[in-house]
Structure 1
Amino acid sequence: MATTTTFTTLKDDVQRYLERGDSFAADPVFFEQLPRLINLAERRIARELKIQGFINVVTGTMAAGQSVYPKPDRWRDTVSFNIGTGTTNDTRTFLFIRDYEYLRTYWPDATQEDQPVFYGDYNYGNWLVVPTPDDAYPFEVLFYELPVLLDEENQTNWLTEYAPQILLYATLLEATPFLKNDERIPVWQQMYDRAAAMLNGEDLAKILDRSAVRKEA
């Protein structure tokens, strides 16, 4: 019978791999720390891997005269930014990414308005687009996100559904230094690196499949 990884089963698996107690009474320090170690593992994976499973989309509408727009919750990095242009705003036009200094140099007077051409990070929580929009352009942004972190109420996420191996090994990798069992770090690092390489390889194959011309034998 097939099994599914959840926050609860992951905790059980980690305790068994590390041969720790399976209850608060048996090992209170580790039992209390384990949820935080799992969350650290999730953050490590989201930081180190840029894979399709971490891509999300946010849409909205720009406001004329407004050049700063908030990034979505759990944003990690931007993939692409496009706006709707044309007489009915149905033509998708991609903005080019530039650094903050370039944006301000290109469009030094934020009160002047035109169709946006560039975007960049204003700070961690906001984008800056220039020229300052002169119309209510619809926009669509693809971005890498931090998955919703696991806890007792949120038992599953993309990692538990599609990449439980790397989540397990990342948690073991986070837990081992906490337990001062440093000789096991290379073992879990090797397993983690192998799982990461497999995920990256799957994503590369998807990219190649989209652009490949297939011919019948």
Structure 2
Amino acid sequence: MSRKFFDWYQYLGPLFLTPLSFYLWWKSSNGSIEFVFIAWFIPIIYVYIVPGVGTNILKVWEFDTKYKLGKFRIQHGFVFGSATSTIAWLSHTSAASTIIDVIQTAFIFSSVLGLWNIIYDIKAIKSKILIVYNQPWADGKSEEAIVMDYAPWFFAGFGMIYGLGVGTAELLLSKNMLEGVLFYGLMLLTLALTIIVPVLGYTRQSFKIHGHSGCKPIDKN
């Protein structure tokens, strides 16, 4: 993928996929706005929080684009969120009706979102639209090594929690229980865990491999 592809996709992708993904989840849930907020909106919020902190506070990531807030591109939540919710919908064959189905949804989302986002980030770093100042970058390692240092937790880990949230929402929706306290509780819990679990997993891994948290930019040797 060339730099030109990423320059165009960052605007045209979310412009097309944001309403499409909303519509797909809306139709799948028979018009449940509560379900749509969990399946469609959580990926958007997640990416405004985690990469927003990673770019402008921790300064570990940087986007080389025209329109930015600090080092963070303004539309990034919709770039990731629209594609993520669309891919999740495409990989999700049937609504969860049992606990086993919920676990299966989590496994599928983790595997599929992990794979495609790893590929995307490798290509994005090669195109130089994304820069990640982590230990493999400082050590002069390949784009694949740079991405594999953080992506399994931040993409596959996110996908697992997101899948558990979507599957649980489907289970509650099938029993007409996705409303009120249960909806708000599930929404907030899913969002919180999509942030907490990948961050804790990544920092623990970074301490084990590199001897530091991985939460600050590393200078080249």
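Structures 1, 2 were shown, and helix-only ellipticity at 222 nm (-39500 (n - 2.57) for each DSSP H run of 4 or more, over all residues; to 500) at -23000 was computed from 2.
The value 2.8 for distance in nm of label points 7 Å out along Cα→Cβ at positions 29 and 45 was derived from one model only; which of 1, 2 is it? Considering all the candidates, the number was obtained from 1. Of the structures labelled 1, 2, one was used to calculate Rg/Rh (Cα atoms, Kirkwood Rh), giving 1.10. Name it. The read-out comes from structure 1.
Where a number appears in this text, it was derived from the coordinates with a stated rule and is not lab data. Please read all numbers here as calculations on a predicted model, not as lab measurements. Cβ atoms are built from the backbone, for glycine too; each structure is taken alone.
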